[in-house]
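Several structures are given next for inspection.
Read-outs throughout are calculated quantities, based only on the coordinates presented, and are distinct from any laboratory measurement. What you are looking at is a predicted structure, and each value in this text was computed from that prediction instead of being measured. Cβ atoms are built from the backbone, for glycine too; each structure is taken alone.
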Structure I
Amino acid sequence: MKYKSKPTEIDGIKFASKMEANRYIKLRELQREEIISNLELQPSFLLQEGFTRDGKKYRPIVYVADFRYKMGDKTIVEDVKGFKTPEYKLKKKLLLYKYGGFEFKETR
C-alpha cells in the first residue's frame, strides 16, 4: 500500500507514485547518456520459497524493488521511498542478508 502517493504514467508505464515516475525519468536520461545501463523496472527477489504445512499453503515471500541497473561494473538495486513501512524494513533486511553483490540505494 502506498501512502499519499499518486499513480503516474510515463512512456506507457504505470508507476505507483509520482516520486517513482520522476526517478524513472532521471534514470532513463542517465541511460541515454550512457552513465548507467541495463535499466530494469520492478526486479523481484525471492526471499523465501512458498511451502505447505499441515495442509495450509503459504505463499513465497518476494521483495520487488523499483529499479535495477548497472553503473560501470557495479549493479545497483534502488527503491524510491517516501514512507518506510515495517514490512518494507523487514523485507529489506532479508534482501540484504540473502543477496549480495550489489549496492542498495534508497531515494526520496
Structure II
Amino acid sequence: MNYDVIGLKNETAIARSIRNLIFTIPGEKPFEPNIGSRVTNLLFENLDVLTASSIQTEIEATIGNYEPRVKLVQVRVTPNYDNNEFDCYIKYNIVGIEVPQQQLSFVLQPTR
C-alpha cells in the first residue's frame, strides 16, 4: 500500500472545497466560467468596513451557490489595519451527516 496521497474525507474535504471556491477567480476553471468568487479582486479595494462587507456578501453568495453540502451559520470578515489584511471567519453546518458545527478561519491578503 502506498501512503503518498492522503484522501480527504467529509469535514476536511468540505473545508478545502470552501477555501477553493473563495480563492478561485470566475473564469479560471476550464468549462465552468461562473464558478468562483470576486474576493481576490475585492482585496485590492480600500481596507475598510465597506470592503469587508462586500467580501462577506461575496463569500456568502459563493458558498450558497456552489457548495450545497453546507448550511451557513455565520460569515464574518473584519479588516486588520495593522497587517493590511482581512480576517475571515466562517461557521457552518454540514448537511446530511451528524458532526458538530464546523469553523473555518483564514486571512485574506492582496498579493501580486
Structure III
Amino acid sequence: MEKIKSYFGVGQTSVLGPQAVIYKVQAVKYFSVLIDHLERYPLMTKKYSDYKLLMQAFQLIQRKEHLTPAGLQKILSIRAAMNNGLSPNLKSFFPDVVPLIRPEVVPQEVKGGN
C-alpha cells in the first residue's frame, strides 16, 4: 500500500491488523489524481460498477448538492448500491434508503501499465 501511496503522491495508509492495510484518499482536492488514473486504466469486474457509482457521488459533492437533504439522500442511495451497502449504523439512521441500480459491468480492454 505504501508503494501505491507513493505512486499517486496522495492519500494515507492505515494498518488494521497483521494482514490488513487500507489505502484511502479522503480529501476531495486529491481525488482527481485517482480519477485520472482510473479513467486511463478502467477497473474490471464489479469494481467498475463501484467506480461509476463513486463518480456519481463525487459529482454531487463537487456541485455541493450533498449539503442539501435531497443530495444527502442521493449519496446514501449511491452508497447503498456499492460494495456491501450501508453499514448497520447508517441503516439505523436512514432505514428508508433505496439503493440505486448498479451500472452494468462493461467488458474493458486490458491496457498496458507505465
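Among the shown structures I, II, III, from which was the value 16.1 of mean count of other Cβ atoms within 10 Å over residues 11-18 calculated?
This figure was derived from II.
Hey, distance in nm of label points 7 Å out along Cα→Cβ at positions 35 and 59 derived from one of I, II, III reads 1.0; which structure?
Label of the source structure: III.
Using volume of the Cα convex hull per residue in Å³ as the calculated read-out, with 120 as its value, let me know the right label among I, II, III.
This figure was derived from I.
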